[in-house]
Structure I
Amino acid sequence: MSTKRSSLAQRAFRLTVTGPAPGTAPPAHRRVMTAGLAAAALSLAADVVLVAIGRTAFTVPASFDKFAFGTYALLTVLGVAGATLAWDAVTRLSSRPTWLLTRLAALVTALCLIPDFLLLGTPGNPAGPVAILMLMHLAIAVVTYTALIKIAPVCRLTPRWCGTACR
């Protein structure tokens, strides 16, 4: 039993170790901000396309204000900004930042879908447009996650990676 306990304790310790992993460095702040700006722009583009599809495919009542550009653009930019700040912090505080961001992104996306599920079946919120709203959340999550880990990756301190990825 003590072997099992120490094994569990060691595993828990590995998952909670703070600070960059040995042989890695966090991305430069400007790379993280560039990734955030790219994610915001691409997420807004995805939103515009999905709203156009939703308006074409479904009858959207005038009272369904979730498809107003100002409404979803503000929330998209705030969500991407939050994710960008989280990635910047996670890369500096966690020894497994990509692992942690993956789980945080899944959790936050699931939480953001709860209000959409609650809209289903309520007056003035047809299922089709609400489904498009859910797809918007998923698209934003995928675009933002991908932009952050690809444009501002955690740098491996090996000769192959010592180029511009960390600057």
Structure II
Amino acid sequence: MSDVTTKASFNSQIINAEQAPKPVGLYPHARQVGDLLFLSGVGPRKAGCKDIPGVELDEQGKIKSYDIEAQCHSVFTNIRLILEASNASWMDLVDVTVFLTNMDDDFAAYNRIYAEYFADNQPCRTTVEINKLPTPIAIELKCIAALNQNKQPNSNSMGE
């Protein structure tokens, strides 16, 4: 289920997946342009709430501790939900950019879990360390999928 809006200027469709966490700004979950699907940055938050798997915050809302493995599994779930709302699949992913906030501590666990999810599909990947993300998370993914020309985003329901 998704909210699909067509932009005639360059034949694109905006997709917002009801099952995925709402974006934290004015941007869609994804935008299809031709046979390419561009996903906005996706983090591990749970849909319908502000809970972040494996994150413990202090009184000021700063990260006290976090579990990178729980966040990895959650972000991959969120990517899958957005792909499904776009009538795409995991196997359609062709490029993944990963942002980690602590490469030294988190790369090995992230890399192991990534390999489990992408054993059958090996998109191009770039992993970079950044200082901070907009919410108290340790990982975010930005993805591009190549779609079958006959597929169209699922538009049988209204979005959030």
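One table, with the values for the structure above:
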quantity	calculated
Which of I, II yields 2.2 [distance in nm of label points 7 Å out along Cα→Cβ at positions 54 and 134, calculated]	II
Winner on relative contact order in percent (Cα under 8 Å, 6 or more apart) once structures I, II are ranked, highest first	I
Test item: helix-only ellipticity at 222 nm (-39500 (n - 2.57) for each DSSP H run of 4 or more, over all residues; to 500) calculated as -24500, pick one of I, II	I
Identity of the structure behind 1.4 (criterion: distance in nm of label points 7 Å out along Cα→Cβ at positions 78 and 110, calculated), options I, II	II
Test item: FRET efficiency 1/(1 + (r/R0)^6) of positions 22 and 46 (r between Cβ atoms, R0 = 41 Å, to 0.05) calculated as 1.00, pick one of I, II	II
Top of I, II by mean projected area of the Cα convex hull in nm², largest first	I
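Just so you know, all these numbers are worked out from the coordinates, no wet-lab data involved. Quick caveat, the model's predicted, so the values are computed rather than measured. Cβ atoms are built from the backbone, for glycine too; each structure is taken alone.
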